[in-house]
1. Work out which structure the value 0.45 belongs to, where FRET efficiency 1/(1 + (r/R0)^6) of positions 37 and 109 (r between Cβ atoms, R0 = 25 Å, to 0.05) was derived from one of P, Q.
2. Tell me which structure, out of P, Q, gives 2, 9, 16, 20, 20, 14, 9, 5, 3, 1, 1, 0, 0 once P(r) over Cα pairs in 5 Å bins from 0, in percent is calculated.
3. For relative contact order in percent (Cα under 8 Å, 6 or more apart), the calculated result is 23, so let me know which of P, Q that is.
4. Can you spot which of P, Q the value 24.5 was calculated from, given it is mean count of other Cβ atoms within 10 Å over residues 61-68?
5. Assign the value 10.4, calculated as mean count of other Cβ atoms within 10 Å over residues 77-84, to the correct structure from P, Q.
6. Suppose helix-only ellipticity at 222 nm (-39500 (n - 2.57) for each DSSP H run of 4 or more, over all residues; to 500) works out to -11000; of P, Q, which structure was it derived from?
7. Given a computed value of 16.5 for mean count of other Cβ atoms within 10 Å over residues 21-28, which structure among P, Q does it belong to?
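What follows draws every value from the coordinates through simple rules; no lab data is involved. This one's a predicted model, so the numbers in the text were calculated from it and none came from an experiment. Cβ atoms are built from the backbone, for glycine too; each structure is taken alone.
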Structure P
Amino acid sequence: MTGWIYLAGPLFTQAEVAFNQQLADRLRQQGYQVYLPQQECVGITEPAALFATCIRGLDGAAIVLVILDGPDADSGSCFEMGYAYARGLPIVGLRTDFRGSGEHMGVNLMLTHSCASLILTTLTENLAPSKVTYLKPGQDVLSAVLSALNMLSFQG
C-alpha cells in the first residue's frame, strides 16, 4: 500500500491533543507517514477549509487509524470512518477507554463492524471476532497498533 495513515480522533482537550500527537510521533519513528488533522489544520479557521483539508487527508490515505475513546465516539471521527469505509480503506479502531458505554464492547456496532482491526482496552476479555486485540488499562498501545498495521499488510 502507498499513502499515509490518517489518524482520526477527538481533539477537544489537551489530553486528547497530546495523545494524538504522541501516537503520531511514535508511528513516524517506526517509519510510517502520518496525516494528523490537528497538525495539518493549524491556522485554518474557515469551516469549509477545515473540512476540505481533512477530506484531502482522507483522499491520500491508505489506512485510517481512529481513536474511539469517550462515552461515545467523536462525531467527526465517525464521519471520517464512514468516508474511509465508503472508499474501501482499511480502518483500525483504537479504544483506550475501558469504561462501558452501553454498546457492545463500549463501541457502537456500526463502528466495530467498519473496522478491519479493533484494539480495545478492557478489564475483562469478551468473546469477540478474531480482528479484536485486547489491551489492559495502561498498557502501551503502539505495539498493538503496529501489529494491526502489519496484519493489514500496511508498510510505512
Structure Q
Amino acid sequence: MCNSVAKAKEVLFYEPEDPNGYLSNFAACPIKIDDQVWATSEHYYQAMKFASQALRNTILEASTPAEAFSLSRDYEDQVREDWYDIRVEVMQFIVTEKFRQNPQFALFLTNTGDSVIKEHSHKDHFWGDGGDGTGENHLGKILMAVRQELRTQQLNLIASH
C-alpha cells in the first residue's frame, strides 16, 4: 500500500506577461464599477485604500497598474483607517468582478481545473506565496474561490436548461 499523496498541480503567476499572467492584478482587463471603467483590478484595489474621491480619481487615471501602485505608496499617510480590516473583502470583490465581466479570462480560470493557484512572489507574504511557499497566498485563495463560484454558476445554468 502506498502512503504517498499525489501532489496537486500548481498554477503560478506574478507578472502579467507570464503564461498565467491573466491572473495578475496588473493584467490589462478593464472592469466597470459604478459607471467608471478601471483599466486593471490593481487600479481599483489601490484606489479603494483612500476615502478621498480626488485621490481615487488620480489612481483611476494612472496610465499603468505600476503607476497606480506607486501613487498609493506616495499617499500612504492618507490610507483609510479601516483598510487592513477590509482589504481582503475589497480584493475579493474586484477579482470576482474581473472574471465575471471578462468571459475569456473566466474561461482561462475555470480551465485551471483543481490546481492550486499561487501568486509566486518573494516580495509578498500576505497576498502571495512568499516565493518559497511560506506566504499566506490570499490572492491565490481568492482566485480559487472565484473559480469555484464560476463553476457553480455554469452548473446552475446547465441545470436550468
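1. On the way: P: 0.45; Q: 0.75.
Answer by label: P.
2. Values: P: 2, 9, 20, 25, 22, 14, 7, 2, 0; Q: 2, 9, 16, 20, 20, 14, 9, 5, 3, 1, 1, 0, 0.
Of the structures listed, the value fits Q.
3. Going label by label, the one that fits is P.
4. Among P, Q, the structure yielding 24.5 for mean count of other Cβ atoms within 10 Å over residues 61-68 is P.
5. Clearly, the read-out refers to Q.
6. P
7. P
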